[in-house]
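Pasting the structures in now, so scroll down.
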Structure I
Amino acid sequence: MAEDTWKTSITDIGPGKIRVRGYAIADIMEKLSYAETVYLILKGELPSKAEAALMNAILVSSVDHGASPPSVLGTRTVMSGGNSLNASLAGGVLVIGDSHGGAIEQSAKIMQEWTAKNEGKEPAAVASELVDWLKEAKIRMPGFGHRLHRVDPRTGKLFDIAARHGYSGKHIELCRAIESALVEKTGKQLPINVDGAIAAVISDMGFDWRLGKGFFIISRMPGLLAHAYEEMTREKPMRRLGPLPYEYDGPAERDIE
């Protein structure tokens, strides 16, 4: 009786054989960049020249953003506690969630759903309806505005690369229209940040919005590794990280009867 098997379309291995999506790993090592390989393993096919350039830009754009993000503090805190490199990196990744690193996924979901259900409509009209819906539902549009940057320097560059390769599709058009509609309807300047830009680009590249956090993790991992190594080699163990002052506001001193 044949042994029960489960199926995967990603990698085929055997003695002396490793083929990713059908391509020999030795050929990939010589002929594809890391960004192109990430595209291949996620999408199943080789990227075009434009898609390769955009994938590279995406992976570089979020490689690090200083020592203050929660994922970096998580990585450094775990390392400071005397743990291994892999535990420290895992700690940083586990901090990534809806509030930190989740905007790509959330923004791509909204843009993909609204584009799909408004096929043929002008981006400005779709954006206007979308912003009205956001206001009524009291939802902040993810991927717009930034706590530090008035204008995110990565956004313009990513869109420039897309335009240079003739890759400005319907999601990028909607993204730009949303930025304009937010100003018109809220009176607030909420420029597209790097997460919103990535969300629009990966949507035009045909990636499912559910991969959004994955793009952030792949991009940020080298940065987390650098922070973990710096913490390991430069700082004393068990040091104080993050905001230090705090004020206790719990119950007063009491005894168990």
Structure II
Amino acid sequence: MYAFNYLRPADVAAAAAALTGESRYLAGGQSLVQSMKLRLASAENLVDLGGIASLTGIEVDAQGVTIGAMTTHAQVAASAEVRQAIPALAALAGGIGDTQVRNMGTIGGSVANADPAADYPAALLGLGATVHTHKRRIAADGFFKGLYETALESGELITAVQFPRAARAAYVKFKQPASRFALVGVFVSQGAGGVRVAVTGAKAAAYRDAALEAALARSFTPEAAQAVKVSADGMNADLHASAEYRAAMVSVMAARAVAAANAA
């Protein structure tokens, strides 16, 4: 690990002001710290967000759920309010990593990191969420740009993520057994804005599948999802799964997610 200065500001304004030069925000540290240990990432200043109380918490109202950026996966999974308002979101959080990861990892850190196999990006796209930063609000549909790439500007800090309610929703993933990241994960929802289908683990970034959305808008059934043939073009390929396998699994996971949503 390269040497760095450690800063722990008390509020958002101080955190934004501290991010100068080659600096990085530290949320849960589940990805960044490991990369720094391997010298794959470095920072002149490491700005720890753990001391900012305003970034932690869950608010639920008639419109949906707003989750502070430093709220851990375990807190989201355990929240009775989230389980009542958007059960699929609580279930997704409960399936991230293992107990240690869930108790340290945060929603803001996961969203900002934009790992191509992370679970939360599928929830953001699958529910039509809005990312709040200290500067603006960004619709999920325009947030994930590519491999570990988002719409965040340099120094922009996520403060919360707002999820609208859905009439029906579910997330199902085919996970890599060691890391529990999604080889392919699909989040489906049906709500006031229609049907949304978001896929993670399959491409360089989470994305919405228009063909599956169209099929499920006509018939929100597992059979409709299973009948969609997904192209392997642009799919990830590695030692765990080929591009063709991932493409086939998208419709399979979508069908299972629809079945779970209908059964909820």
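Can you say which of I, II returns 17.2 when mean count of other Cβ atoms within 10 Å over residues 74-81 is computed?
Value 17.2 for mean count of other Cβ atoms within 10 Å over residues 74-81 corresponds to II out of I, II.
Out of I, II, choose the structure whose coordinates give percent of Cα pairs over 25 Å apart equal to 56 when calculated.
Matching structure: I.
Where does the value -9000 come from, among I, II, when helix-only ellipticity at 222 nm (-39500 (n - 2.57) for each DSSP H run of 4 or more, over all residues; to 500) is the thing being computed?
Comparing all candidates, it corresponds to II.
Please compute relative contact order in percent (Cα under 8 Å, 6 or more apart) for structures I, II and give me the label with the greatest value.
I
Read-outs throughout are calculated quantities, based only on the coordinates presented, and are distinct from any laboratory measurement. Note that the structure is predicted; figures quoted are calculated from it, not measured. Cβ atoms are built from the backbone, for glycine too; each structure is taken alone.
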